[in-house]
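Input: structures, listed below.
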Structure 1
Amino acid sequence: MDEPPVIIPGLGEAVTRENLLRELAFAGLPELVCGVELSPLTAAHVLRLSLAQSPFFAPPPGRDQLLRWLALGFITETHVGQFLWACSPRYRSDSPWRRRRFLRSIRRLSVGPACEEIFSFVEESFADKPGGPPEHGPAYWSWLASYVFAIARSTGWAEADILDLPLKRGWQYLKLVRLENDPKAIFFNHYSDRAKADWLRTVNAGRQS
């Protein structure tokens, strides 16, 4: 007698989420975070926020670490405003009055829920980032150089266009570049693979108890 198929909790929803995020990346739509309209996250945004030492990118924390920092007061409304302004379609580096007007418009946001939404926004933007072997030894270039070079070499696109490309699209292109160079390349799905891993941990814990 055939055994019933294994049903992994949350797997179907995770696969649906991954497929939807990948398709929406090409729709050219703005994104909403805390009710604020943002441009899709790009490499240029990440660079801007990293140089500003944003806690959301220096280094990128996990959700648990983010919540610990929040509880300790390491993340404030200033960091939230910094992030939202940097990713706003209205962002202008040479317009202090635009920045002040934008920050006034979000002054009623609650820091805790805002941090959660920002984390989800960043996590979704990096969900398709190709994995790779851990790096050892000194670094000789930034991840931005690798990202731009790999896409430019395969497409001929200009550096500025790649830096302004939504990461949700850029990572998908980068996976295809890797597949073209290595047909045996192994890829991972951020949400559905995590659902499988969580289920396996639960099963193994049940067997050991």
Structure 2
Amino acid sequence: MARRMKEKSTIGIIGLGRFGMSLAQQLAADKRRLVCVDKDEKKVKAALNFCEYAYVTDDLSLKNLDELGFRNCDIVVICIAEQTDVSILTTLNVVALGVKKVYAKALSEEQGQVLSKLGADVLFPEKDSADRLASRILSNNILDVISLNNNIQITEVKIPARYIGVSVRNSDCRTKYGLNIIAIERGDIITTNIDPDFVFEENDAVVLIGNRNDIIRFEA
């Protein structure tokens, strides 16, 4: 029987500043379907080099976002934190469209609290980079990411189901994926002195260091 590949998600990006453009480029490289909007025509033209659907608009009303296709997105990232009122109203409209997962940038704790109450996962520019968010979107099991450079990352990953009941010694993290385990988290206990006979259980998480693409392959 032929194996059916899981259909990739559609992601909406509102605002193509440095953060939004970098995120869009990384997601497009993974062949994700994107819907992007910005009021700057030059930015939208740049996005059209790698994104099929990119629109120039400053109308972020519920009706217009719906007409542009944001209702059909699995994830929407709102990258317009500078104007607090616009950021909040746009987040409210996206949530009202029924989008499953909404991320929104915030420049202050107060703004973040409001966005969170509306149902968004809040991103703070000083600690949430486009690289980290791209990794979280591309993999449902990745819990956190620290980028050491463009390729090497320290990543916390929920242990894939195929490793449950398998010891560290018998896992293929290093031999198949070239990854090193630097910590294991079980509940509130974090172990950095890794015992080769440690056996993985459901809900364990591992902290890995290695190439970003290898980490994505590991958890896929």
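Assorted remarks:
- Identity of the structure behind -18000 (criterion: helix-only ellipticity at 222 nm (-39500 (n - 2.57) for each DSSP H run of 4 or more, over all residues; to 500), calculated), options 1, 2: 1
- Structures 1, 2 were shown, and FRET efficiency 1/(1 + (r/R0)^6) of positions 76 and 196 (r between Cβ atoms, R0 = 35 Å, to 0.05) at 0.20 was computed from 2.
- When relative contact order in percent (Cα under 8 Å, 6 or more apart) is computed for each of 1, 2, the largest belongs to: 1
Computed from the coordinates by the stated procedures, all read-outs in this text should not be read as laboratory data. Everything quoted here is computed from the prediction, not taken from an experiment. Cβ atoms are built from the backbone, for glycine too; each structure is taken alone.
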